[in-house]
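Each in structure tokens, the structures are laid out below.
Every number here is computed from the coordinates shown, using simple stated rules; none is lab data. Quick caveat: nothing in here was measured; it's all calculated off a predicted structure. Cβ atoms are built from the backbone, for glycine too; each structure is taken alone.
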Structure P
Amino acid sequence: MRPTDDTSTMTEHPENNTESGLEPRREKLARISEMGVDPWGGRFDDRSSIGELRGRAGEIRFRSEGGDERELPAGLDGLGEGAAPFDFRAWLSEQGKGELTGPQVRAAGRIILQRPTGKLVFLNIRDQTGDIQVFVGQKQVGESSWALADCFDLGDIVGVDGRLGRTKTGELTIFAERLHMLCKSLEPPPEKYHGLKDPELRQRMRYLDLTYGEGVLERFLDRTRIVQSIRQTLSEQDFCEIEGPTLHSIAGGAAARPFVTHHNALDINLFMRIALELHLKRLLVGGMERVYELGRVYRNEGISPRHNPEFTMLEVYEAYGNYETMMDLTERIITGALAAIGRGPKLQWGDVEIDFSAPFARKSYNDLFSEQTGLAADDVTGIAQLAAKLGIETAGRHPDVIKSDVFEEKVEDALTGPIFVVDYPSSICPLTKRKAGHPEIAERFELFVQGMELANAYTELNDPDLQEELFRTQLAGVSDEGSMARMDNDFIRALRHGMPPAGGLGIGIDRLVMLLTNTQTIRDIILFPLLRPQ
């Protein structure tokens with residue numbers, strides 16, 4: 001529950017602070033030390049989260065002068081939109097003489113509102129589960145805690161022991177009996193209404209964005225819940241999580257430019273991994289039949305609302321499966337993630353609604369291409385002419401590569417989804433098994449939602465001779481820097497020992513979190529995105 005009260009005690013932008021503006025805080029720091037109190041706090045056991053305290057509101061009772069206890073009216077918190085506010089003051093008056101009683105509690109949080117009124121101070125403190133009001137009365141807390149309260153500033157982290165109750169207006173409140181200083185803040189927080197609005201400043205100062213940005217902390221907690229739910233879904237399906245190397249001697253498994261580093265002891269160049277695939281498939285050879293990794297990959301490429309050079313991927317491999325079993329698994333992962341963050345199958349994305357009810361739509365690459373371009377999927381000349389009109393390079397390039405570029409330009413943005421695009425041209429899928437009786441088609445799908453690729457999956461190629469041939473020939477017109485997979489002799493050797501038929505799946509976790517949390521840019525679901533140095 002966010003505070004709505006106006007206050008004149010909120011401070012200016014952090015970037016506008018001056019040394020003179022910090023002096024009062026340092027003076028209070030000195031006063032706290034003079035009291036014999038550690039301004040940086042310490043262990044604070046037995047506290048309840050603010051969310052837990054809000055859940056205990058039902059324990060508050062009205063005790064009449066005669067000693068009988070009555071429950072408070074329902075609906076004091078979280079009234080529905082448009083509902084008339086409950087007149088708690090009038091209700092109290094109707095009860096006659098008596099008092100409100102509630103449980104003894106202990107809480108801690110950052111001060112985000114501060115309203116001094118003579119011998120009373122109202123604070124709002126916040127932890128990762130929510131906000132709550134604290135009533136501090138000089139008489140109720142005693143002289144030592146009152147002197148400490150006089151040294152409090154916005155942004156300080158404090159502890160409070162007291163009784164949970166309600167004010168006469170019905171506001172859930174901790175009535176403080178003792179205060180604790182847990183950390184003095186020496187920098188003023190951002191001004192309430194005009195604070196961290198600049199996106200780059202919010203990303204650079206994520207610690208302030210999390211504390212003061214509306215819904216920011218909850219969005220990142222949702223990310224954690226989504227990742228946890230993915231692991232739970234896979235664990236329930238008997239998948240084993242592994243940790244593969246992040247430094248590779250060969251940059252393979254994806255079409256991407258790697259980051260290059262140097263290992264001094266071996267005097268060799270190494271590459272930050274651009275994919276998780278090839279090491280996981282080695283484990284299939286080794287007998288790990290259901291295996292996955294959820295980790296960071298690195299691509300030395302551009303930055304956009306949907307791209308960050310460092311991002312999180314999930315790759316899953318299932319022996320004796322295929323791309324259809326991976327479709328089923330993808331649906332389970334996404335619906336499980338939605339449940340983990342308390343959302344149903346229908347959710348908002350910008351100004352549109354997405355329905356993630358399973359099963360998702362499935363349609364072939366060629367059918368979608370024809371629908372959106374008006375060209376037959378095998379019309380090489382027509383596709384080349386359309387590509388030229390779109391400014392796509394055609395000279396010396398394989399027709400299927402040109403077709404893929406046209407698909408990206410003309411088809412992908414029209415895919416509202418969720419939709420599995422299935423059966424891609426095999427020539428652009430060098431790690432994928434060919435469809436029986438149709439060697440020109442690869443058993444591959446990509447999942448699209450609102451024009452954004454969310455997942456990519458194959459029936460994995462396990463023919464070592466064909467794999468080696470594809471590695472050697474690559475795609476006509478594609479540079480080595482952009483090729484799908486470099487020659488990895490050890491991987492070919494592993495395949496010769498026998499890899500079971502399998503399905504493989506990759507999901508971009510950052511994009512999934514974007515969609516499930518209605519976030520329009522990848523930078524707002526990565527805690528610390530890459531930024532240009534200041």
Structure Q
Amino acid sequence: MSLTEEILSQLPGDVLGGLRRSDRILTSIRENTVPIPTVVKESQQPLDSVEWDVIICGGTLGILIGCALTVKGLRVALMERGILRGREQEWNISRQELEVFLELNLLTEAELEKAIATKYNPARVSFHGGTEVWVEDVLNIGVDPVYLLATLKTKFLATGGKLLENTPFTEAVVHPNGVMVNQFTARLLIDAMGHLSPITQQARQGKKPDALCLVVGSCAQGFPENNSGDLLLSFTSLQNQCQYFWEAFPARDGRTTYLFTYMDAHPQRLSLEALFEEYLRLLPEYQGVELSQLKFQRALFGFFPTYRQSPLKTPWSHILPVGDSSGSQSPLSFGGFGAMVRHLKRLTFGIHEALQTDRLSANALVLLQPYQPSLTVTWLFQKAMSVGVNQKIASTQINQLLSAVFQEMQQLGTPVLKPFLQDVVQFSALTQTLLKTGLSHPGLVIKIIPQVGLASLLDWMVHYGNLGVYTALFWLSPMLETWIKSQPSEQQYYWHRLFDSWKFGSGCDYSDET
């Protein structure tokens with residue numbers, strides 16, 4: 001019996017079976033044998049009547065946007081295939097990012113404080129053989145998903161929302177004036193069903209992911225007392241053609257530890273079960289504790305596909321993917337809660353304006369998920385943190401590069417370091433970091449070129465240039481605001497979406513939160 005089988009068999013429920021089911025899905029993605037669903041169809045016949053402004057499919061994170069839209073007075077129905085409830089595992093986020101729940105009137109101050117289950121400081125970034133960097137107030141808040149979703153569910157119903165639990169999505173028929181979802185009708189369908197959404201799969205037409213992030217971990221009791229966390233840590237060189245990275249956070253009922261790694265979608269890559277075995281093998285060394293001393297509360301595992309063609313542009317009117325369905329997170333992050341919260345205000349106001357001005361065509365809705373150079377530039381970083389399945393590089397190369405980069409960012413200070421650790425890339429901070437790293441460690445930088453490939457580097461330079469252009473456009477945009485207000489509301493919609501794309505595409509949304 002493997003360590004994974006031994007540990008997971010002690011947990012309630014069929015955890016091992018769940019892990020193996022996830023692996024079967026992962027294998028089908030890697031082998032490109034996933035059948036392409038046809039859940040979205042089109043009809044030229046107008047609907048006789050439209051019952052809802054918005055139907056949201058996928059409740060776990062869909063309730064965030066659903067609640068925000070009902071507070072703004074829209075008629076919203078939310079479909080969830082099971083019962084809408086939060087999982088036990090806390091969601092980690094930074095405190096200032098939670099302010100959006102107050103700004104959108106989703107939670108009171110007291111409710112927000114109650115939703116915070118844990119707080120810790122400081123957090124560490126460390127690479128094998130390199131220096132340690134410590135930061136404060138980054139992803140140091142653990143939110144209780146059970147309480148948060150229950151509170152939002154109550155608010156959603158109280159403000160007129162309709163909750164359709166135990167109602168799995170089956171099909172959507174797009175009509176000229178709306179969309180029929182199962183037997184319900186709405187002006188707009190929001191897809192919040194995640195990476196494996198059948199709508200997303202149909203829109204991508206069987207395209208393999210360009211990269212994957214595999215994550216395994218657990219929450220357990222029995223660790224030595226430790227009120228600090230790890231944001232990004234490695235203590236091994238390349239293993240199984242992977243660079244292993246670790247995270248750790250204090251939790252209410254123990255300590256959460258994750259092992260994650262970046263890779264392409266080659267069929268020969270490590271399975272989730274094999275990665276879990278690696279996690280259990282290395283955990284004692286990482287945390288200074290024997291497995292026999294730990295009482296495991298729950299196991300965590302998943303994979304996150306990422307596509308260069310993101311955010312997703314669906315070909316249909318009246319359908320908008322959000323969150324992980326849209327691929328609107330960087331290839332470095334896990335997406336999920338943090339990515340949804342970051343874009344919650346932008347999407348709420350944008351969707352409200354689209355409905356008010358009847359901008360519901362495919363071309364108009366695609367502006368709600370625009371190209372963002374601040375996300376696209378991170379593809380090169382993802383390539384630099386992974387290695388091809390048959391590629392030969394020095395086993396310590398990734399650690400050496402990351403250690404050098406973070407050492408330079410630490411010297412540049414908090415304004416450079418903190419945004420990057422929260423998945424926000426800004427032109428000034430990136431330029432300073434590149435210049436300092438290039439001047440201080442030219443040999444390391446030269447080694448990266450064959451690792452990532454010249455084509456990737458040239459492509460990256462285009463997006464890096466666009467990051468600078470978007471930054472300039474964002475700073476110039478206030479000069480246009482008076483003129484925009486004089487335009488018809490339909491035109492204002494397009495200008496507001498442009499402003500949003502400049503703001504988020506330059507990473508300048510971060511400055512509003514600090």
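Miscellaneous remarks
- Largest in volume of the Cα convex hull per residue in Å³, for residues 311-422 alone among the labelled structures P, Q is structure P.
- Which of P, Q yields -9000 [helix-only ellipticity at 222 nm (-39500 (n - 2.57) for each DSSP H run of 4 or more, over all residues; to 500), calculated]: P
- Calculating FRET efficiency 1/(1 + (r/R0)^6) of positions 287 and 455 (r between Cβ atoms, R0 = 30 Å, to 0.05) for structures P, Q picks out P as the one with the greatest value.
- Entry that produces 13 once relative contact order in percent (Cα under 8 Å, 6 or more apart) is calculated, selected from P, Q: P
- Answer label among P, Q for the case where mean count of other Cβ atoms within 10 Å over residues 95-102, calculated from the coordinates, equals 14.4: P
- Each of the structures P, Q was assessed by mean count of other Cβ atoms within 10 Å over residues 127-134; the largest value belongs to P.
- Origin of the value 37, where percent of Cα pairs over 43 Å apart was derived from one of P, Q: P
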